[in-house]
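**Q** Next up: the structures, one after another.
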Structure I
Amino acid sequence: MNKTLNVIYEEVAEVTGLSIDERTETLIGVCNGYHLTIGLKDNVYVMYASARKNGSLPDKEFTKEARKAIEGVRSVTIQGNNIAVWIAGASKNKVIANMIAAINGATEYFRANGYEDVCECCGKPMDSINVYNVSGGISFLCEDCYAKINQSLKEAQFDEENTEENVLGGFFGALCGSIVGAIVIVIVAQLGYVAVLSGIVMGVTTIYGYEKLGKKLSGKGVAISALVMIAMVFVAEIVQWNIVFSREIGIDFFDGLSIFGTFLGDGEIKTDFIISLMESYAFTALGAIPTIYSSLKKKRVAYDVYQMQ
């Protein structure tokens, strides 16, 4: 947790009675009878609560009016089964003031409008509601729903651990997925761009393809997927260069491909091709590496479930 975030949380916690959870870098606790969490999402602080009226989530009219009535917020939305309150403020002091105002204002507004603190899973108001970390996300659950989710995750984990990885199937899955990524690279290149978006697509589709046909993703699977991506970026580069080459000299794509090696025999053209290829690799890496890392990070916590408070 960085210093600024820690200072903000400490000051807000001191006033509101919430607690800092360093593992998830969030504020959690109960305020005015409502279980809350606050975390940083897309550089904006967001407060989450599970509150319903007669078993129903708020409608758009409620969120619109709540935005006007609660001090210090930029918007109020529904995310899944929770109410999300997006806190305004750019400077540290403004964020602290707005966060405190939003915590108090939102909980008071919920109560004034007949909304109860409920389990986000079954939607029932319970005395046994607690804050849990489920697969890396924070949930407000009663003991019964927590027990069911915990059991379900244990069974899923057991099934995965006893599933044998199909490396050959994974390879073909990665190959099929990477073709989608290669097509995106070619299309974007024809528009005159080299984009990180292409790398993101390549990373997502290749990893998804491996995991889909390989049944599970291991370190071996990541390595195979990476090699497939490297090869397919090279293929995509040849394809998009050959499209331009064939168009320029007025022949069809396959005829151009048959003499493409001769075309690259020109020293200056070969240098330009290599530079373009390196750019494609660089942009693909910028998009694919964070995507793969995020995927592996999610898998590491996929079966984690524990009570935070």
Structure II
Amino acid sequence: MTVHYAEAPVGRVSLSVNKTLVQGISRYLLNENVALDVTRKRFERINALSRSPNGVMISQTEYGGVPVEVVDPEHQSHARTVLYCHGGGFCIGSPKIHRELTAWLAKTLGARIVVPGYRLAPEHPYPSAPDDILSVYRGLVASGVSSKNIVMIGDSAGGNLVMVTLQRLKALREMLPAGAVLYSPWVDLRCMTESYVTKQAADPMLSGSWLRSMREHYCHGEGFNNSDISPVLGDLSAMPPILIHVGSEEVLLNDSLLLARHLKEQGGEVQLKVWEKLWHVFQAQIEIFEPARQSVHETRDFLASVF
């Protein structure tokens, strides 16, 4: 296992300014005391302020009966497909809300990005979301895309869905994708790791109480020790190569550390990078934040070695 701790580079917007922006927006958006329908509308209003990304073509279709958004880089041939699982605590988020990041990924990786609009809790609790992701993966393969030309990327709860899908595919003896990348994955829904305490004051974005609230909506009575819910507890042997990027200042830091350790202990090829002084899924600020771009460039370099 390669573990790398790195200082974040200085970009167009300073780290301190960007952290303040993230903190202010997160207090508005990620509040467990606000009804989910209100939170979703707030995300839509914030997203409406974003400009349409240049250099990509966006279309809507479906794979495996699940609606997806496809983000294609313009003027590039691409045999490679990225199945991107967005985050949002299993309860919020959409392909459109993540479009800035997926557009950058499409252009930087020179790959088609397929973003499922998977069903959200509490209207559709577990196992709806992982069932949808598995259906999309199977739909891609059924359409003629080789598993060797697919990688999976997921942020936060989306990282959970990536790991659950990998474990399901292995258990079903189906072909796994060529590799996976996880940004700040939420893979232990017991929500009891040390960083929930040690990083709570430092984390400008997430709180343990918000995560536990989303967990209740998603699990709907299912046990948190179920490896289909907390994939860090599952069989992690024979996984494809995995890259994990996480911020040092987030309550989910230990999820990444624990996952990387378990992967290594079970013989996996895993690279873990902890970005000093950064927060949860900082890649989402890619339009203005240099560390986010560097993370995507490192994603490109990693994936070049696997597909």
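Please treat every number below as a calculation from the coordinates, not as lab data. It should be emphasised that the depicted structure is a prediction, and the values quoted were computed from it without experimental measurement. Cβ atoms are built from the backbone, for glycine too; each structure is taken alone.
**Q** Of the structures labelled I, II, one was used to calculate relative contact order in percent (Cα under 8 Å, 6 or more apart), giving 23. Name it.
**A** Corresponding structure: II.
**Q** In addition: Which one of I, II has helix-only ellipticity at 222 nm (-39500 (n - 2.57) for each DSSP H run of 4 or more, over all residues; to 500), as calculated from the coordinates, equal to -20000?
**A** Comparing all candidates, it corresponds to I.
**Q** Of the structures labelled I, II, which one yields 120 when volume of the Cα convex hull per residue in Å³ is computed from its coordinates?
**A** Only one of I, II returns 120 for volume of the Cα convex hull per residue in Å³, namely II.
**Q** Continuing with the same structure: Which structure, out of I, II, was distance in nm of label points 7 Å out along Cα→Cβ at positions 69 and 221 derived from, given a value of 3.4?
**A** II
**Q** The value 15.6, 48 for Rg and Dmax of the Cα atoms in Å, for residues 93-260 alone was derived from one model only; which of I, II is it?
**A** This value belongs to structure II.
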